[in-house]
Every structure is written in C-alpha cells, then in structure tokens.
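Asks: The structures considered in this document are given below.
Please treat every number below as a calculation from the coordinates, not as lab data. A quick note: this is a predicted structure, and the numbers were derived from the prediction, not measured. Cβ atoms are built from the backbone, for glycine too; each structure is taken alone.
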Structure 1
Amino acid sequence: MLSKTAIVTGGARNIGYAISKRLSDDGYRVFVLDVVAPEDAALLADFRQVDLSDVEATRATVAAIIAEHGVHCLVNNVGLVFPAPLEDVDLSDFDKVMHLNLRAAIVCAQEAVPAMRRAGAGGRIVFNTSRVTKGKLDRTLYSASKGAAQSMARTWALELAPHGITVNCVAPGPIATTAFWDNNPPDAPKTRAIIDQVPLGRMGKPEDVANAISFFCDDKASFVTGQTLFVCGGVTVG
C-alpha cells in the first residue's frame, strides 16, 4: 500500500525539517516546499523549490503534487518574524509577513481541500503557529500573523468538519533553532531571561514540535479539531 502524502511548507530547516523527518518516519511520503533544499537525502527526493510568497508558483507546485500523489496532510509551517518594537516596525515588512505566514497557507489549502474531499477519507491541516499569540515583546507583525492563523484554523475547522477534515494548530516556544538564536543572541540578558522562565528548565527541541504535529496528522486524532496545542515547556501556563 502506498504511503499517504504530506505537504510541509518551509520544511527544509529547523522545526520544518523536524516535522518533515517525523512525518516521513511515520510513513508519509513528504513533499518539502521551500526556497532551500533539505540536507537530508531522504527528503531531497521529494523536495520542491518554490518561493511560497509567490501565489501562482505556490498554487502550481501544490496542484502538481496533488494531481500525481493526492494529499492527506498539509502542514502550514513556513514563516517570517521581523522582530521590532512597535515604533520601529517597518510597514514594508507587513506584506512580507502576511503573504508568507498567512496567504501561502490559504493558497495551499485551496488546492488541498478539494482533493481531501474527493478522497473521502478525511484529511489533516496543521498550522505551526507560536506562543507569541499570548503576547511577546517586539513581535507586532509575527504575533499578528500567528494569531490570525489560529483564528483562521478555527474557522476552517468548522467549515471542513462535515468532510472529516480536521484543522489544528501547534504553538511552539521557546525552541532552540537557528532562527531563535538569530533573533536572540545567546549572551544577551533578554535571551537568558527567556530560557530561565521555562518551567521545565530547558529550551524545547524542534522534535518536540514535530511530535505534536505528528499527533494531529494521525488518524487517531480524528475527533480533535479547531484546537491549539502549546508546546512551550509550560511558559504559557502562568
């Protein structure tokens, strides 16, 4: 029996790579959509290079995959951050963040959902959002995009439930990735404070997020939809 197909946006690096690897280990044929190629040869076979901020290129790439392989699971992972305090937010970054973090998800879903319906076996859409939706300094644009993604996911969950398609979110933070260290210099007092406030006493790993994504993609999670799971070491509890 052929494996089910998963599409992971921004799946070549960091959390996206961990998600792609975990779903591959779970038996999915994983198509990685990114501007850079994954270093893992096993994932490279089904890598599709695409600028996900380009609507037509994204639509064509996803449509081509689905036409040949179908799709069971769509993971909307790709994202930009552009951290800045409110007074320093560059409005030219607004479209960049919203187009990549939100619009790409809509484009991918518009291609995936009809195929999931035709298959008649349900389907899974999972957003990788962020704990910044609870509030975080210097994240005006990023938190806006991720908060919108969580709200959008709840709407889709209601619309798609009659077709057995579930839509959920995983909200990570703080996770030790190159993106985190780029935005949080290791020796900076603010970085130390972030790590010290994690109740479980450690930074999360990309694999921690991938495990949660795997749960939502599994057929055993078919009665869970419209939910956000915070994978944050307890940071959002208090």
Structure 2
Amino acid sequence: MNSTPHRSEPRLLVWLALRLKGLGEIDDVAAIHDLDPDDTEWLLAELDAAGHCMFREVGGVPKFILTPTGRDDGEAALAAELDAAGTRDAVTAAYREFLALNPKMLQLCTDWQVLPANHPAADTDGPGDGGRLNDHNDADYDAAIISRLETLHGELGGVLDQLCGAMARYDNYAPRFAAALARLQAGDLDYLTKPMIPSYHTVWFELHEDLLATLGINRADEGSV
C-alpha cells in the first residue's frame, strides 16, 4: 500500500454518497464528501444521462436514486479503484475490526430506545423482552449509555485511522461522528439514534454501507470475509 492515502475521483464520490443516502437531495449528496453542490449537481446529471441514477421530485424537491445498473457499475468501479490503489487488504482488515464493534453499537442503540425489563420504570406491556420505550426521564440511565458510546467512539477511532491511511475519502467520517457525539453530550438526545439527521447511528450506518459497497459484500454474507 502507498504511504499516501488514495484520493477518489469526484464522480465516484458522488456515486458512493448517493448509494449511502438511497434517495438524496443534491446538498445532502454533496455534504457526504464535502463536495461543491454545483459540481455535484453536474455530476448527478451525468450519472442520470448514463442511466446510472434517476431524478425524482418529492414535495417539489429534486432528489436522485441509483438505478440497478448504476448500483452494479458503481460497485465495479469501487472494486477497480481499490485494486488499482493497492488498498484492498487494508480496507478489509479495517472492515473486520468495524464488524467486531457493530454488535456493541446495535446493543447500545437498543438499550437507548427500550428500557430493560428490570428497570424500575419498565412494565410488561412494552416491546421486546418486557421493557418499555425509554422516555429519557432517567438521566443516570441515559448517561451510562452515553458513557458506553464514548468508549465505543474511542475504539472506532482506530478503525477510522486505518481507513484514512488507505483511502482519503474516509477522512469525512471522524468529524461527523465527533459532531454527533458532541450534540448528544450537550443534551440533544436525538443525536444517538434518530434517523434522517446526522445522528451517530446514521453516520455509523453510512460507514457500514460504505464498507460493504467498497468491498462488494452483501449483508447476507456478512462475516464471510
């Protein structure tokens, strides 16, 4: 692997951001890798003309989504980039470390959303194992989960360092995770699990999807590499 992290072409970054967003507005797609919105709009138009994405207007807002061909061709381009850069082994090793952390994140999010059955405020009418939805009235309970997230955040830092050493495009994740954690620590409780905002879980999901797309792994085959 080269000592200098590989830098991806803007067109591939736009494709990848659209893969992560699913159905994305121009500004949201541009923000993933800190691209210029005007350049992003032009590149999306290129992808649209090539049949790699489709334009949809949702509530008067222009949005884009990958076509099946665009999804497949994008994965092929990511694989080719990885091999040309000589970074496949490094990204695969980082992915395995991320995968080892993923159950901790999933459990942490579950505990944030649902009180355990043995919690004083829990009852038997709630979801899952007999707990109920966390109303966040127990500050100590929430603080303990945030403390667990802080520990996990430190462990994730090593994974991000490995990825950034291989591919420059991964350098956008650390500040996004840090921003979500800071909002959570400041009392904005939405920034752990709430969808449709750059919460910690949203960024975690996008990193996971990024690694799957980059390595060409189906979620059904997770753990087979």
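Asks: As an exercise: distance in nm of label points 7 Å out along Cα→Cβ at positions 119 and 175, calculated from one structure in 1, 2, equals 3.5. Which structure is it?
Replies: Working: 1: 2.2; 2: 3.5.
Matching structure: 2.
Asks: While we're here: One of 1, 2 was used to compute mean projected area of the Cα convex hull in nm², for residues 39-150 alone, and the answer was 12.2. Which one was it? Intermediate results must be reported in sequence, preceding the final value.
Replies: Working: 1: 8.2; 2: 12.2.
Checking each candidate, the match is 2.
Asks: Comparing Rg/Rh (Cα atoms, Kirkwood Rh) across 1, 2, which structure shows the greatest value? Walk me through the intermediate numbers first.
Replies: Details: 1: 0.95; 2: 1.01.
Between 1, 2, the highest calculated value is found for 2.
Asks: Work out which structure the value -13000 belongs to, where helix-only ellipticity at 222 nm (-39500 (n - 2.57) for each DSSP H run of 4 or more, over all residues; to 500) was derived from one of 1, 2. Spell out each step's value before the answer.
Replies: Values: 1: -13000; 2: -19500.
Corresponding structure: 1.
Asks: Who wins on Cα Rg over 2.2 N^0.38 Å, for residues 87-182 alone among 1, 2, i.e. which is largest? Provide the component values of the computation, followed by the final result.
Replies: Working: 1: 1.22; 2: 1.34.
With respect to Cα Rg over 2.2 N^0.38 Å, for residues 87-182 alone, the highest-scoring structure among 1, 2 is 2.
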